[in-house]
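Alright, structures below, take your time with them.
Each reported figure results from applying straightforward, stated rules to the coordinates on display, with no laboratory input. Note that the structure is a prediction, hence the values are computed from the model and not measured.
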Structure I
Amino acid sequence: MSPLLLVARVAGVALLTAAGVALVLEKLCPKPSDLVAGAIHFRKGMNEFQKGVTTILFGSATPSAEETARQREAARIPID
């Protein structure tokens, strides 16, 4: 086999491989807009998860309805 034919054959296989890889990556990779939307959704989910864990470990930061009612009653000034 001549060296020129070998080089042409290797170059042809390299081009076919590069084209195949490009097509496969194009089909497998998500669109940039989908990627950004997924990242935003993931960040919001992590924020909600953090809120839930914080509430479970340290209790709710907002007062309950009973506490709010007690505070309203205590703030009223009785009129005689």
Structure II
Amino acid sequence: MTVRKKIKSKFLSALRKVGMLCKQPIETTKYIKVSKTVYPDGTEMKHHRITSVPENRNDFESQVHIFHEIKNSVSK
């Protein structure tokens, strides 16, 4: 390693330690982004910030409802 490279690497490492060279790490959010849940009977539940997956007791009926909604929107 030449003297010039040593000086350059020491200078860059000093800038990194001070925080002038690299961005600070961003913390990831610990919540799930779900805007709303649509149930087969047409009711909607709006969510703000949730930490666990919402429970859907009518899973199969919800999938059939969504299938019909998509089918109707494509056919129009």
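Have a look at I, II and say which one yields 16.5, 54 for Rg and Dmax of the Cα atoms in Å, for residues 26-65 alone, as calculated. Only structure I yields this read-out. Computing log10 I(q)/I(0) by the Debye sum over Cα atoms at q = 0.15, 0.18, 0.21, 0.23 Å⁻¹ gives -0.71, -0.88, -0.99, -1.05 for which of I, II? Of the options listed, only II reproduces it.
Have a look at I, II and say which one yields -14500 for helix-only ellipticity at 222 nm (-39500 (n - 2.57) for each DSSP H run of 4 or more, over all residues; to 500), as calculated. Label of the source structure: II.
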